[in-house]
Every structure is written in C-alpha cells, then in structure tokens.
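These are the structures, in structure tokens.
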Structure I
Amino acid sequence: MSVSKSFGYVRISDKSQNEARQVEALLSCGINERDIFIDKQSGKDFDRPQYQALKQCLREGDIVYIKSIDRFGRNSNEIKKEWEEVTQDIKADIVVLDMPLLDTRQHKDLLGDFISRLVLEVLSFVSENERQAIKIRQKEGIEIGKRNGVYKGRKRKDLSNFDVLYKQWQEGSISALEACRQLGVSSPTFYRRIKELR
C-alpha cells in the first residue's frame, strides 16, 4: 500500500470572507500549502471545483483535514453524503479540527464508529439549524431596519453616464462588455436598464 497523504479543504461562503484562519489551522497540522484546496463560493450547491479536484486526488488511507464540519455542506444530508463518500467509498479518513471526536483515524472499532456517526448526525443537524437561524435573523434585521428607515437595500450603481455609453453601444463603437466595464455593472444589469428605457 502507498504512503498516505494529508490534504486540507477550505471553503468560504463569499468573496468578502477571508480564508486565512482556516488555512492557518491546516498549516499548523503540517499540511503542505500545495495540498490545501480552497473554494471561494457559496455552499448552497456542491458543485465546487476545488472540492471535486480534492476528491479526485484522494486515495484509500489519505487524510482530509477540515476546520469545521460545515465545510462539507450547508445541510445535514449534504454533510452526511460527503462524509460517507470520503470515508466509505474512497476509504480516506477525515479530521475535523474544531471537533476532535470527529477523527476517523481514532475510531476504527465498532463503538468508535458508532460515536463518530452519532456526533456527525448531531453536528450536521446543528449546522443546518444554525444556517436557517442566520437567515431568519438576517431577514428580521432587514425588516426592522426598513421600519426604522435605516435599511434601504443595496445602493444602486451610479449610472449617470449610462445614456452616453448606451448610445455608443447602439452605434457599435463599443461592445456591451466594454459598456458594462465602464459602468461597473454586470451584463444583466446593463440589459435590465436598457429594458427599463424602452
């Protein structure tokens, strides 16, 4: 059998978050920086390119380190599915740094496996409930802010030079992509504004 390798997986939910805290925790476990896979996108779906690449690299006996259980997914079914795939199908081990009980290297006997599965069930349930609670608190906060006149939604982009760029685009002197770049908006926003003018 070949020598096992250690990998790290980091996921941040959006571009405004910083992965440094998770990466630092993985590096302190002795994981080589080139063996850390980082996804910078939402966990709402599991089509994460770096996570998929990690699974392609994994071999039996390898170890995946993650900072917390919710890095595997946003709901209990997703977390359990990925856990089963890594531990049962690929036969790699998982170490959850924030929860030492979730270390499949340590619990190879029947009782240990039972305890790991039980803790996994509880934590994945807690993770899903926490996500739902965050959404509810966010919605409540927005509603209160709106009532108090504090929250007005996201600021609209300054489109003061839209008419000039729109005319240039109509004449064919610039592309829609260039107009979007100069306005600092996405193409759907650009086309939505055109639709509003008609």
Structure II
Amino acid sequence: MALIDLPARTVRARIVYYGPAFGGKTTNLRQIAARVPSDARGNLSSLEGDDDRTLFLDDLPLDLGDVGGWRVRVHLSSVPGQARFERTRIAVLQGADGVVFVADSAPARQEANAESFTELRRNLAAAGQDTARFPVVLQANKRDLPDSVPLAELQVALDAAEVPLVSSVATTGEGVFEALRAACRSVAAVL
C-alpha cells in the first residue's frame, strides 16, 4: 500500500517484478540501477546463490523527484522465480502497489509463464487485492530471440489482453524503462 505523507507532500510506492525463473527480473533492476544516477537511487541489494539465481529478493529504491509538487519515491523489488520460493513471493507481494510481470518470450518457457501468472493472480487475491483493478504491466522480455512467441499469442496464453504490454530485451536495456514508466502510471492511476 502506497504511503502518502500529506504534510511532506511525499508518495512512496512499491513495484514488484514477478515472473518465472530466468525471465529477466533481476536483469531489469540491474539495468535500472546502472542507468539511474546514484543520487536518485539507493544501492541495488541482491541475495543470490552460487548459480546467480535470486534466493530471496532484489531491492532497489528510486527517487523520481518532484511530480506535480509531490516528491515521489518508488521501491523496486524482484522475487525469485523458482517454484520452491512461493512463500517468499507471497511475502514480497504484501504491500505492493503494482507489478511488472516479466514474461520470457522463448516458446519453451510459455508453460512457466502461464504457471507464474496464474500464481500471481492467486496470490494477489489471497492478499485481498482485486485482481481486475490491481496495477499489472506485462513485460514481454527476450524479444531478440529469433523464435520469440508473437505478442498477441503471449497475451492470449496468459489471459492478459487487458494488461498493458511492453516489449523488451532487458540485457540491452530495451523496454526496461518503458515497463517501469507504465507501472508507475498504472500505480498513479489508482492512488
């Protein structure tokens, strides 16, 4: 839940990057941390295992500056995608104001995308969120793959035709900030 401090005219929101393992969630946060000036962000903190997979979460605070006379701060988190970490994902979703769902565009990863998106909806509902109104952005990552799944097919497979869609290649930074901006706009629309 966003924290709004009226006397200080400050808004603090949390956006969670969610999706299947190896979809590009951590890569998104690394790209953002690398491209945002250090005076406008905190340090990216990650807890990774020996295989560079996220074990708990990645965390990146951003200061977006003044927007309409309000100081806006966004806290970005990514969750581990491995199935065994569902409890961690549930905990990180608590207090989230929006989600960027990072889908893998590889044909072989479509089942993992569908399972993760279904889990996201289930976990949001369990947290008392109206899944039809909760701000979610679909980031179709790895669009540089020669056999990437067509965007319309990805949306249909996830039953996400109504969800804002952004194409990306997170390893190069393409689409990363577009997805973040779309998530910020979606969160702002419900505040």
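Just so it is clear, none of the values below were taken in a lab; they were calculated from the coordinates. In this text the structure is predicted, and so the values were computed from the model without any measurement. Cβ atoms are built from the backbone, for glycine too; each structure is taken alone.
Could you tell me which structure in I, II was used to calculate mean count of other Cβ atoms within 10 Å over residues 73-80 as 22.8? Going through each structure in turn, the value belongs to II. In terms of Cα Rg over 2.2 N^0.38 Å, the structure with the greatest value among I, II is I.
Looking at FRET efficiency 1/(1 + (r/R0)^6) of positions 137 and 177 (r between Cβ atoms, R0 = 25 Å, to 0.05), point out which structure of I, II has the largest value.
When FRET efficiency 1/(1 + (r/R0)^6) of positions 137 and 177 (r between Cβ atoms, R0 = 25 Å, to 0.05) is calculated for I, II, structure II comes out on top.
Quick check on the output: 15 is relative contact order in percent (Cα under 8 Å, 6 or more apart), derived from one of I, II. Which one produced it? Of the options listed, only I reproduces it.
Assign the value 13.9, 45, calculated as Rg and Dmax of the Cα atoms in Å, for residues 41-96 alone, to the correct structure from I, II.
Comparing all candidates, it corresponds to II.
Given -9500 as the derived value for helix-only ellipticity at 222 nm (-39500 (n - 2.57) for each DSSP H run of 4 or more, over all residues; to 500), which of the supplied structures I, II does it correspond to? The correct label is II.
When distance in nm of label points 7 Å out along Cα→Cβ at positions 9 and 89 is calculated for each of structures I, II, structure II gives the greatest result.
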